[in-house]
Every structure is written in structure tokens, then in C-alpha cells.
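Below you'll find a set of structures to go through.
Taken together, the values in this text are just the output of simple stated rules run on the coordinates, not laboratory data. A quick note: this is a predicted structure, and the numbers were derived from the prediction, not measured. Cβ atoms are built from the backbone, for glycine too; each structure is taken alone.
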Structure 1
Amino acid sequence: MITTKQRAYLRSLSHGLDAIFQVGKGGINENMIKQVSEALEARELVKVSVLRSAPIDAYDACDQVAQAIGADIVSTVGGKFVLYRESKSKKQIYLHD
């Protein structure tokens, strides 16, 4: 679980990120969850875009993916959300208490 200060720091880092995944009309499936998990292991911070054609909104999609892979929710704004999970092998982001 990340603190409010850590979340604010991660949110500031996420501003420059492009969404590397899209949730479309197919919704969320196991393959997407696996890919997001692998991306988090490599990057620690990932932005996902939820298209208007998706059967689920960004808040629900964010909750589903975060719970499935054990990630922390950094932010959900409009049709995008940002997730964080500390990498086991490629630590790049250092959070202070």
C-alpha cells in the first residue's frame, strides 16, 4: 500500500507517460492482465486507456486489473488510469516514506 505522498509523487511521474495498453470493446481478458503485469515488472508505472467502446468504465477496469495483478492504483482520470507495482528485478522508482 502506498501513502498519499507516494501516490502524489507517482502521479507526477505519470504525466509524461503514454498509455501503452487500451481496453476496447473486448473488455479485459487474461492475456491483457498478463501483459500489464509484465509491463509493470519492467517499468513499475503503467498508464492504460479505456476506450468509449469498452463495456466497462475506467474506474471498474482499473479496480479489476489492479486486484488481478496486485498493483496499487495511482490515479484514474477520464478514460485513463495509472498503476504502480514495485519491480522484483528492475527497480527504477524509489519511494520515500
Structure 2
Amino acid sequence: MEIECVLFGPFREDVGTKRVTVSPPEPTAGALLARLEATYPVLEGRLLEEGAAELAGKTVVTKNKTDIRHLEGLETPVSESDTIRLVPSVYGGAQ
């Protein structure tokens, strides 16, 4: 199973591309984020807190434009038809 992820702000800059395709070992958002961190070490600790129990900081992860925190959190099921968007906690908005 391959799932498309769209990266924003510093995540995009650090990985070097806007879109990546990830094959998580399990069909959950948490497994997908863990695979992203393993594939792109520059993201390690920026998506998941140590121990992978929750999202890191205020990082926003959406599944088809719905924040996974409003679904089942890291246990949110994901499939090939989904688009996952990752927005860093310090990105966007005027101050």
C-alpha cells in the first residue's frame, strides 16, 4: 500500500519535495508517520513524540483535509485513496 503525503513549510524544504509516497507497515496514521521519520531522518522527532505515542508539538496532520485529532488520532486508518497533509507547528499565518 502506498499513500501520498503532502509536506508544507519547513517539512517540504527539509525533505526537498512537496509530495512523497510512503508504504507504512500498518494501515494507520501513526505507522505512516513513523515510516516517514525513518525514511527521512530530518523529520525524526518532528512528527511523533519520542515513543510514538502522540503527535509532536502542534504539528497538524490531516487525512483528506480532516485533522486526525478529530478522527482516531494516530490510530486513524489510512488507505491508498487518502491524501495525508503535514503542516509544521510553526508554519503559516501573519503575526
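Below are the figures for this structure:
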| item | result |
| --- | --- |
| Answer label among 1, 2 for the case where helix-only ellipticity at 222 nm (-39500 (n - 2.57) for each DSSP H run of 4 or more, over all residues; to 500), calculated from the coordinates, equals -5500 | 2 |
| Among 1, 2, which structure scores highest (criterion: distance in nm of label points 7 Å out along Cα→Cβ at positions 15 and 55) | 1 |
| If distance in nm of label points 7 Å out along Cα→Cβ at positions 7 and 39 is computed and equals 2.2, the structure in 1, 2 | 1 |
| Structure from which 36 was derived, relative contact order in percent (Cα under 8 Å, 6 or more apart), options 1, 2 | 2 |
| Origin of the derived value 1.5 (distance in nm of label points 7 Å out along Cα→Cβ at positions 47 and 63; candidates 1, 2) | 2 |
| Read-out Rg and Dmax of the Cα atoms in Å, computed value 12.6, 39, structure in 1, 2 | 1 |
